[in-house]
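Listed below are the structures to be examined.
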Structure I
Amino acid sequence: MNLQRLEGFYWVAKTQGYARAARAFPYPITQPGVHQQVRRLEDDLGVKLFERVGKDKVVVTPRGQILFDAVVPFFEQLPMVEARVKGGVVGGTLKVHAAGHLLRHLIPEWLKRLQNKRPDITVQLTDLPSVDLSLLRSGETDVLIDWLPEVPPDIATREIGRTEGWIVAPAHGPYAQKGRLTMSALAQVPFIGYHRDRTAKGLQLEALRQHEISPREAFAADSSDTILGFVAAGLGFSLVPWLTEAGPRLAGVVAQKLERPAASFPIYAAWRKTSGLHPLVEAALEVAPTR
């Protein structure tokens, strides 16, 4: 496969359009020039790599996705490889997606250490409502931080913490709970579940099953912080994973570690496996939390 044609394909796939690809190229090129590169690559391979989904938007076909996953690491690392070959220090922007409560309780100290050691690295943080490894595979993020129900072979990980399950209930309002929390006492209290995170939702349902209660689910949310806000408002109780040993601490919330089932889950920093570790990811891992 011709490298120049692969480059045209990469920029079209990344920007989802020929005009946007021409503007994103690291050197001057026209939109027809980019289109010609892609058309010749499709002729070389004998497959269609893109399909049009709008006036100015294209997306990769399933076979195009296979090719994109293969070429992303090469093209994204070229600037850093060039700097390394020349002997320079590689700075840039590190893209990180992490679950909301980890952004609050795990990431700040980590970023402080990284900033002190590598002020040339800018970190772009995005809240992650649910685990989505396609963000790594597409290059939309460099590091994903969360609990992973499974680790596929194309993803590398490092454990950087653990979370445990907690019962959280309102301290005020009609469903107020005092003293030690028991699941049986909460059976008639409305339940607040996870919405899009099927894994967390499944763990909640399993805990309720083991305690043989079936509360009415009144609300659903996408993050532990949002669920805690609902609990503090007196809307119901929930079960949430939490990183710190002290558990959730929020006015209006009573929290107690869940004993049955005892729930302890590793928190991973995950990144895409490539022939060489992304220099910015490597720099972040050097100062990552350890258990």
Structure II
Amino acid sequence: MKNKKRVLAFDIGGTKIASGIIEFEKNSYKIFDYQKNATPKSRKAVIQKLMELVVYYKKDNSFSRIGMGIAGQIDYKKDIINYIPNIKGFKNVNLKKIIKETIGENVEVDNDVKCFALAENVFGKVKKYHNIVYLTIGTGIGGAIEVKDKLYRGEYNIAGEFGHMVIVENGKKCACGNKGCWEQYVSGRAIEELYFELYKQKKKSKDIAIDSAKGAKKDVKIIKETSFYLVTGLVNIINIINPEAIVIGGSVVKQDEILKLAKKEALKKVLIPGRKTKILKSKLGNEASLVGAGLL
């Protein structure tokens, strides 16, 4: 982390844009002027919002550069955003170039879960592990793979897109164009949609998790079904990749209920050597992708 003192960081997700000034020290970090804004639904509006935020932060802060983590597929070598499932119009966009040419700031851009993995590796509790799968479960499911302490990106930088693993044949339609993707059954949005389908009422996923932990029957049913699908995906990942550890973050596991149920069942169902896999909750929580963006 040499020469990385104060950085402006963004975590750009499907529903919110988190931002803040991050000050890095040798073994720690501090976040200043943290903000959370709703993510606009079009490319033009997102870029405009980012520009506004950069101008806002420049007024009272000094920073060496900007780091951005984005919930989408990114060609890391070419700095091109190939696709963002939950924001219209982001196809083959060089956001780094746009911001640098418009505002004149140095910018680094990467997938948000790659950022999550970087932050957990530097500041989390995974230093003794060398082969790790990282998952974030929020609006959708993002993933990253670390092999022998290095991120495995795949040939076209889409390695770790576990959210688009098909687990239900001809299932619910996904924003990626396929049907039955994992994130359509295990995500904040999926939990809320299932609750509405069953009970014709709207309820936030965090409140469903909280009430499930208290024993509310309707909520328990939702969490159990979500955990079933979470287990299905975890078993596939463990049997195929055989990591030492899986680190899970994101809003859906902020409340422990889903993860507790899933950990117990997943390790029963994997091939016997895979039962040694550690399934861990993120140490950095919702800050991880933002901090990782600052480390780019």
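The table below lists the values:
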{"item": "Which entry (I, II) yields the derived value 14.8 for mean count of other Cβ atoms within 10 Å over residues 108-115", "result": "I"}
{"item": "Winner on distance in nm of label points 7 Å out along Cα→Cβ at positions 12 and 36 once structures I, II are ranked, highest first", "result": "II"}
{"item": "Which of I, II leads on volume of the Cα convex hull per residue in Å³, largest value", "result": "I"}
{"item": "Ranking I, II by FRET efficiency 1/(1 + (r/R0)^6) of positions 116 and 180 (r between Cβ atoms, R0 = 35 Å, to 0.05), the structure that comes out highest", "result": "II"}
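Every number in this text was worked out from the coordinates using simple rules, so none of it is lab data. Worth saying up front: this structure is predicted, and the values here are computed from it rather than measured. Cβ atoms are built from the backbone, for glycine too; each structure is taken alone.
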